[in-house]
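As structure tokens, here come the structures.
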Structure P
Amino acid sequence: MHSEKLEKFRTERLDEMTISGMQELMEEGELTAEELVLMYRENISLRKDVNAVLELNPDALQIAQALDFERKTKGARSKLHGIPLLVKDNFGTADKMHTTAGSLALENHYATEDADTVRRLREAGAVILGKSNMTEWANFMSQDMPNGYSSRGGQVKNPYGDFDVGGSSSGSAAGTAANLAAGAVGTETSGSVINPAAQNSLVGIKPTVGLASRRGIIPLSHTQDTPGTFGRTVEDAVIILGAMAGHDPKDPITVMAEPFENYDWSLHFKSTGLEGVRIGIPRNLFEQDISREMRALFSDAIRKLEACGAEVKDPIDLEVVQEDLGFAVLLHEFKADLDYYLGKSNPLNPIRSMRDVMSYNSENAGKMLKFGQNLLEKASTLTGELTEREYEEALERNRFLAAERGLRKNMEDAGVDVILLPQDFGCNIGAAAGFPSITVPAAFTEEGEPFGITFTGQSFAEPQLIEYAFAFEQFVRARRKP
């Protein structure tokens, strides 16, 4: 950088700086939002190898300048005032950036309005720095597509090495881990926040379906989709979540978020948050799939939880596994929800349906069908009317198995407050139930691959999960930068 001051700050202090740390320096006049944008843009330009960022917001610098002026004249709006964030490329942004879900089929598509969560972030004073790369169509285009690949952006790389980057919020996670922004937002349908968070040594929060609005986000499943957050610390991820949470009248399920409007989440940053907490280990969800090394890392994490005062019940049985749930709900809802979104999208967008997407892909097979489109093909055969018996049976079965019996009844019968899983194993159970999960860094393998643990609780148990994750983070302090 031409500015010696900024280059020194960028190379010596910016990496791993927390949102609270940035706020303190901006309040003291030692740092500005404009300088943060400049430094993060420099980082992005130097870390093309990670391939986490699809597009930069051309107005970000001037937005930051305006927020700096506002801070001086009126004060900061919130803890996010002037903080640069990345947003996943399925969030609508009514600005000069595209919204494409990673697909070249939508490469010229501009959203006509901000997604409600983006609106809330802007109102909190966040600077939307850019759009992050992602697994195309939220990892529901082809079962053969690797995590982090999109026709628009190519392959996102894990900044820790030649490891799976995780999907589908791949760029949001890799970008945060590589210090290309202060934090990021992504979406989860079944593992798309928890998985990349674990793979990139990050805190990832997948909230209860209904805590934050889905309106304006390119959808996959209206019963399971939710926006989520990434931070290098629990506090950072929670600060972003707090700005996003709230009731959106156009997303009816979010009426249940009203108690969390203007909620003081910092009340739950407790180093003693694990004392007396009863943790259940549902080994049937991961025992056959986890490596011996990760099993040892998980056992070590359990010992540390016990050292923090937790009581561990190992094992417990949730009486449900992934194979019991299947993909029928997602296939039916993807067809209905994507057709609705595209049909209501910018009138200048020529892609108006899932079939239009598939036709574009077939006509441009060399660029679009490197990994096929078998999931799109399966979903496209469905009516999208959601009247099929297969859909109704699958929806009720999943809700019962995952929510009513799997997590509610069996957690109560086992006498546990929360379940604990390694990485993102078993995340589909909480996803089908619509319940919250938080992943927190726990260790690294001998080869340097990040390893995290995931807390999953009952609906709207975010305050308690935050306490557990924060206490573990403060005790272990496992994260290290790439």
Structure Q
Amino acid sequence: MNTLSPTQTFVDLPATPLDASCLIGGEWRSGEGASKAIITPYTGQELGLVRGASMKQVAEAVEGAARAFLEWRRTPQKERSSKLLSYRALLIRDLESLARSAARECGKTVAEARAEVLKGIEVLEFAAGLQDSDVGGAMDVSRGVRCEYIREPLGVTVGVTPFNFPAMVPMWMIPIAISVGNAFILKPSDKVPFTPCLLGELMLEAGLPKGVFSIVHGGRDVVEALVDHPGVAAVGFVGSSAIAKSVYIRATSAGKRALCLGGAKNHLILTPDADPKVAIDGIVGSFTGCAGQRCMAGSVLVAVGDCEALVEQVVEAAAKVSLGRDMGALIDREAHIRLTRAIAKAEQEGAKVRLDGRSPHVPPGCEGGAWLGPTVLDGVRPTMECSCVELFGPVLSIARVRNLEEAMALERESAYGNACVVFTSSGAVARYVAENATAGMIGVNIGVPVPREPFSFGGTKESKYGVGDITGVGGVEFWSNRKKVTSKWALQSDKNWMS
């Protein structure tokens, strides 16, 4: 939780309506498809419009990217990294305006939005450093025979990104994809189009060649047109599991490379010996951060044995979270309706509401926004919807188990596999959880275990469709190919099977 004042965490509406355009071939163009009003979750007021791309514009974006790729792939890695470093300088220069834009359109606090931009810059720094770290590999494998690999780009690549991180998730994909020599087309969520456009403006200012980076707005029709286009080589996706699976099947059926990240139901395992301050801060921050609208949010608190004193402190701390200062709004009224119905259903199924966020105290003037306070449900059983379905909001479900084996059984039975966290003072318990959890990202006394670069981001099971990870060293492998070269320049007197 941040400690900034309300004036630092709340974002005013723009003076004039915003308009999100498409970036095609290095030129900003109004979309020729359907238009949509963009509503700020803070107040329910209109921020501006986004106009989707027509199918003709989607094709033009791919064709322009393909032309740009021919020259960009031949650009030396050092020069590509130089453009990224220029872009980094501009991102830092405009950090506050980017943060305020992201906060305004997706509803989070400015502090949270600032953190997401900084995480995106971290990925960019890793990508720019590939000129020094990813230098290929070579080995003399026999007398007179040498093997090496050369890193090669794929071609035109596509990223489809969600509403909850309008700056960070695009920045998970863009820097690595273009650093290794691809052209990249971004299809951001049509709920948060303005921050991605700011990213595009800075790309042009940094001197990126026209067509290397493009933006097309729109809905399902635009995504399907991009995935189906024969000129697209690879697709990265972040969103719900159902759509992630659909995009993955569609892309791979067409012979394309795809990595599609889906939803989560992350388990926070609390043991009686946990450090109270560390555990309470980590648990509350995990399920209330970004209003619970992130795939790494803590969702199920698994209390092992007698943890009632710690649980009570978690509830007390969550009750002190201030909306508009510590926590932002939900993305829209539809999300609010869905979550309030889920809470009511949990009650009907027998869960006890220990903290009810359905009638929160909202910031003045924000009564029309999509606000839900932190909510804690206790006595949750594995068969309840709130225990196994991703709610995507600031709702924490508490499951009670007798021992660590039962806790791990709950985690293993989950359809998802993004994150699993344990709060404990025991190194043996921490190691046991790390070795036995099925999730792809493990936290020990860390409420949101997002790996730092170069460690890669990615889960397992229904949290990820495809092989590899979206960032870090896994991302380098996903966004590129290794070409292997085996060479011999003279006959050898002592021939073997290799020479």
Structure R
Amino acid sequence: MKYPELTNFIGGANKPSVGSRKLEVFSPLDGSLLSRVPLSTKDDLDAAVTAAKTAAVSWASLPVKERVQVFFRYRNLLEKHMEELTFLVHEENGKTMDEARAEIEKSIELTEFACSMPQLISGEVQEVSRGVECVINRVAVGVVASIAPFNFPAMVPNWTIPNAIVLGNAMILKPSEIVPLSAMRLAALLKEAGLPDGVFNVVNGDREMVEAICDHPGIDAVSFVGSTKVAKLVYARSSAALKRVVALGGAKNHLLVLPDAHPEMTSTNVTASMSGCAGQRCMAASAMVGVGNVDHIVKLIADEARKVTPGKNLGAVISAQAKVRIEDYIAQAEKAGAKILVDGRNATVPGKEGGYYVGPTVIDYVTPDMSVAREEIFGPVISIMRAESLEEAIRIENSSPYGNGASVFTQSGALAHWVSERVSAGMVGVNIGVPVPREPFSFGGWNESKFGACDITGKSSIEFWTKLKKVTTKWNPEARTNWMS
């Protein structure tokens, strides 16, 4: 075992779980044992909530300009420990070093946005009647929880940590139990940055812990990122417990490719979107709709995909089970009559035969009723459908229950605008394979890709992590009054 056995992080210190259940953590790169993580109990969560409640009072009372000082230091620590954090993400998640480094760089950008909060939440004041003044201020929600997925061990926690805590909340993070190492390192860096004990806590665990967070009366808000199936359950269960909730689910992102699309730019963007992070991201291109004759572009996509090599510029998938599931989708498509242009099944990496790899896979002549066209595969696989008209392509995209992202590839501004208005997705790209907004713009989809109000990042997240306090004041009884005062 490469790393020491993990604990929880509660009240500013490493705390062993009171329970006895543990889970072994393996590296997808080669199947080696990295560590063991506790599968914590409700008693562990109670301890974290108590620590957070105690810390939240004094933390929220600080001016926001003082709170952000911690995150200026945290941002610098992320940069200082860039290579260490990059390797940790690479090792526990399986993505390439370049992808892991980009994840830490994005975490820095997220933190920089949080440091701008004093300029974004300055409040409002107006003399609403002679001698009567109304003031609106933003106040922290209280104790909040963030439930993070396996595919971005550092970035997704940092979607929530900087904004929620700068805005005055105390947080409990439950990282994915299969990638817990990065979260524990982030906790140590936050403590080093000067965050008061108890403001940030990590409770490791599995489904039992997720359910406990949803039910706990001491937690005021919950954010979740994961599959749509679980997002629905988290949203329903947390809402039933009268919490505010934002739960991000899965996706089936459609790329609409028109005959006039720039061939080289389109093929490289589509391939990178499909294969980046081994396809294990909710913004991956997993379905392409070719409009009219796009055979020349499909050929280039297949050529580009063949340049993507497992173990070099393509990372591992998260587990042996994921590899089997992804390869089964490919087999189903082949059996249903689709044409496999590039086949990533049975991929191995010399020297890492114990790792979990699926090569880039391009499947052409997929029909909308096939499972590879409808379901989230979460692997480096793109399914290509054909449409005779742009209207038909829009109908295919709109028929998906998801609504995270969609892109159109064309050199026509008018057609790009027409498509952008009609696709049913919260994030839209034009000649961009992964249309993720940069800060301060927010991340969040539509339909069954998101449940709850507000987005999870950017300016929209301010609404989620705060509540409004309105104060109306009158001091001068001599002032002429009317019905408003």
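Quick check for you: by distance in nm of label points 7 Å out along Cα→Cβ at positions 202 and 378, which of P, Q, R is greatest?
Q
Please state which of the structures P, Q, R yields 2.4 when distance in nm of label points 7 Å out along Cα→Cβ at positions 50 and 394 is computed from it.
Traced to structure Q.
Any read-out appearing in this document is the output of simple, stated calculations on the displayed coordinates, not a laboratory observation. Since the model is a prediction, treat every value here as computed from it, not as a measurement. Cβ atoms are built from the backbone, for glycine too; each structure is taken alone.
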